[in-house]
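Pasting the structures in now, so scroll down.
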Structure I
């Protein structure tokens, strides 16, 4: 493994992404477009998994499962009728109980890509510590609070051998790596490279410029998008897009670079049509299918 680099990151452009064409299912079978498992939500926050799940389907995933606390299951199932929704044991505060780790791991083993984190509350660290060693074969994306246990145990998911994606914004990155938010913003590329090497993950450090870096030290930067993307639920849609592409068979780096760029371009479309401020995260996924076609066209 190469050392983390300070080399200038490459700009994510359509030309770059066309060098990583998205997988196309030749036989049209939904199984060939991959199985996604999304784990998250809480009684007080069921919407995040709905946003992520919708984005995963818009990115082309073939089959979708959602695992969420029992009290949120009915609402989530009604909002995403395309998904098979499973009720997980929950704690008194309506969050997913650490007792759910075994069931989550069993469902993950039957999935191609797994997203853990959207809308999770409560003792997320205890759940993740119970779950980490049980995650074996799927490619895993951790978002929001689901990442934070790695601050104390950065080697916990090394056994995934690079099949790990992390999507922190600057505040989350600061907590994850023990730096200040100002440091994370001022030295984003270098710090992201160091984190990716230490955690053996593809890391997206999200911001006005979003840096995508690999464990080997390859760095990329996205400068598309606009301030309207800084809205509640936007990160859930980004995570959903990336996990949908992972399920389709993209490797972690291309899936992440495509996802970051598609998310940003969706925001630009909405800013032109609606306005630079005030469009909603729920509107982002609908932009993705046409953008995949447009960005991928030669």
Structure II
């Protein structure tokens, strides 16, 4: 399975039941704007496990990615992000071995892990950039199964992009070495930031984010995949801080994500005056946003949820 399962000629896919547990769905938000296409989507949620589903899912997701999406999403914080993720990996697995990074992008994390002694493999819908760095990259976990079992498997903000995230974690569980760790990072749709800004929350990012996880809905899905959560973290500081800054700007009716696009050197239809105003707001609110990020992380209510999981023996 690929992350997007592209199919350009099919009709949009509507969610009829929870992809994780099969229960009924109800409306969470009836109008969420894609900041790139400016199309409206809804988010429905499972009445049992609480997993959010973007509805409808475009049959062809390719137009929602492209050059504007790939590359530079962490801007000047990219190295910081990579080192933090190496820290999560080291906390979870003390001895380097085989690492599978699902949704590995251009392979930067795999490169950094290789310097620490890891043998890296990746899953990526655009495999050529990481392949050019010497890694074995395929489009599905199943295609890499013969290279396993893996000592660590990571999903750094990729699980929410899968058509069927339950199948994705089940596939990963099958190639995880007994005693190995599966590490998943997702936006926390149950955290304080998400609850405050609701449909304007920066990290909804519909329709690229097809699913929206709370701590309980993620753990419920992992349990069904014979995985048990052993460690939790509640913050990726720059991601969380920026969510506190961009979300109120989006709620105020400015051009969606104009500040983010400017910082990451993407085109934006926002006027120069609007961008200057956004930067002034960001400068003024940054101390409060940082304080809020730290406080909510301490309370387990941060904008990001990271878990490390063990495979449960049959």
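Each reported figure results from applying straightforward, stated rules to the coordinates on display, with no laboratory input. As the structure is a prediction and not an experimental result, all values here were calculated from the model. Cβ atoms are built from the backbone, for glycine too; each structure is taken alone.
For structures I, II, calculate FRET efficiency 1/(1 + (r/R0)^6) of positions 44 and 236 (r between Cβ atoms, R0 = 25 Å, to 0.05) and state which one comes out highest.
Details: I: 0.95; II: 0.40.
Ranking I, II on FRET efficiency 1/(1 + (r/R0)^6) of positions 44 and 236 (r between Cβ atoms, R0 = 25 Å, to 0.05), first place is I.
Between structures I, II, where is mean count of other Cβ atoms within 10 Å over residues 180-187 highest? Could the numbers behind the result be given before it?
Values: I: 14.5; II: 24.9.
Structure II comes out on top.
From which structure (I, II) was Kirkwood radius over Cα pairs in Å calculated, if the value obtained is 19.9?
Numbers: I: 18.7; II: 19.9.
Considering all the candidates, the number was obtained from II.
Quick check on the output: 0.90 is FRET efficiency 1/(1 + (r/R0)^6) of positions 52 and 132 (r between Cβ atoms, R0 = 30 Å, to 0.05), derived from one of I, II. Which one produced it? Before the final figure, lay out the partial values.
Values: I: 0.90; II: 0.25.
Traced to structure I.
On relative contact order in percent (Cα under 8 Å, 6 or more apart), which of the structures labelled I, II is highest?
Values: I: 23; II: 19.
Going through I, II one by one, relative contact order in percent (Cα under 8 Å, 6 or more apart) is largest in I.
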